[in-house]
Structure I
Amino acid sequence: MIFTDLSAGAAVFVDANTLVYHFSLHPQFGAACTALIDRIECRELSGFTTIPVLGETAHRLMTLEAIALLHWPVAGIGNRLRNHPAEVSRLSLFRRAIEGVVQSNLQILTIPASVLVASVALSQQIGLLNNDALVVAVMQANGLTHLASNDADFDRVPGLTRYAPA
């Protein structure tokens, strides 16, 4: 399934890669992700995400901008940023993106401790990494079954339908 298969009125959880592709204007997936975000902005779709997803988004956008702006290699980019804090202050895409999401129609769901506990059980049961299991637990706790993500690991989650950019 792809984003355009989402019916008007559907509720969809938006994963970090979708936001990263949108804000970074990804050459292959950016347009489809922007179209999805536009549908949420016009309220054709109800969109949801969480603070941890936004944290992942900010981190990835920060590293992508550092690679492009500072001409640093991909390998070790996190450590390089950690060791050059003055360079972090030159980066702005991640901040503009997160501020934009906070002001958008994308609803940010809270995560109670019980959902965090459920996520670690899901991680073991389904074999998902922690952040992905947390997405699934939040979706389940909020009755969401549609996920906008390019991450095929979610395809093994029963009751969840993943929609990819293309």
Structure II
Amino acid sequence: MWYVVQVRTGSEESIRIQCSKNVSAEVLEKCFIPYYEEKWRRQGVWRTEKKILFPGYIFVVTEHMEELYRQLNKVIGLTKLLGTGGEVVPLSEEEVAFLLEFGGEKQVVEMSEGIIENSKVIVTDGPLQGKEGLIKKIDRHKRKAYLELPMFGRMQTVQVGLEIVAKTV
């Protein structure tokens, strides 16, 4: 089962490392942070950087939730495990399938490429292909697409890399 842990924004990587060190491997199958790629131009050179897809959250995979909850007390900086009311709830099968499809095994959403045809976005390459309906806004200058996803029991706004290579009227 996949669970989501809320942490202070900016401390995701250090908490992921703490979880890997302080929680036994029998309890914690995997602890990861989904990333997305974006392109930046610095001093005339294009670079690809990784940014956190869901700032303030890390993901853990376990079949032993009660024991994981006890061992997470050793980790400094955790806010809470996400759930409804007082109950910790895992991600749904649809959410897990979406994350696996979107980010792959490495959980990195790569840059997508697309065109705008008659004010309609068509993604020609990348993980956004076929998911144009999720796009709420595009910033062509920053090469980003803003998506609204049903995640963690509510709508989440996330940004991913999208380069528009052509526009027709």
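Descriptive notes on the structure:
- For mean count of other Cβ atoms within 10 Å over residues 7-14, the highest value in the series I, II is held by structure I.
- Answer label among I, II for the case where Cα extents along the principal axes in Å, calculated from the coordinates, equals 44, 36, 26: I
- Entry that produces 4.0 once distance in nm of label points 7 Å out along Cα→Cβ at positions 95 and 143 is calculated, selected from I, II: I
- Label whose coordinates, when FRET efficiency 1/(1 + (r/R0)^6) of positions 63 and 135 (r between Cβ atoms, R0 = 41 Å, to 0.05) is calculated, return 1.00 (choices I, II): I
- Of the structures I, II, the one that -15000 was derived from, the read-out being helix-only ellipticity at 222 nm (-39500 (n - 2.57) for each DSSP H run of 4 or more, over all residues; to 500): I
- Structure with the greatest value (metric relative contact order in percent (Cα under 8 Å, 6 or more apart), set I, II): I
FYI, it's all coordinate maths here, none of it is from the lab. Predicted model, so just to flag it, every value in this text is computed and none were measured. Cβ atoms are built from the backbone, for glycine too; each structure is taken alone.
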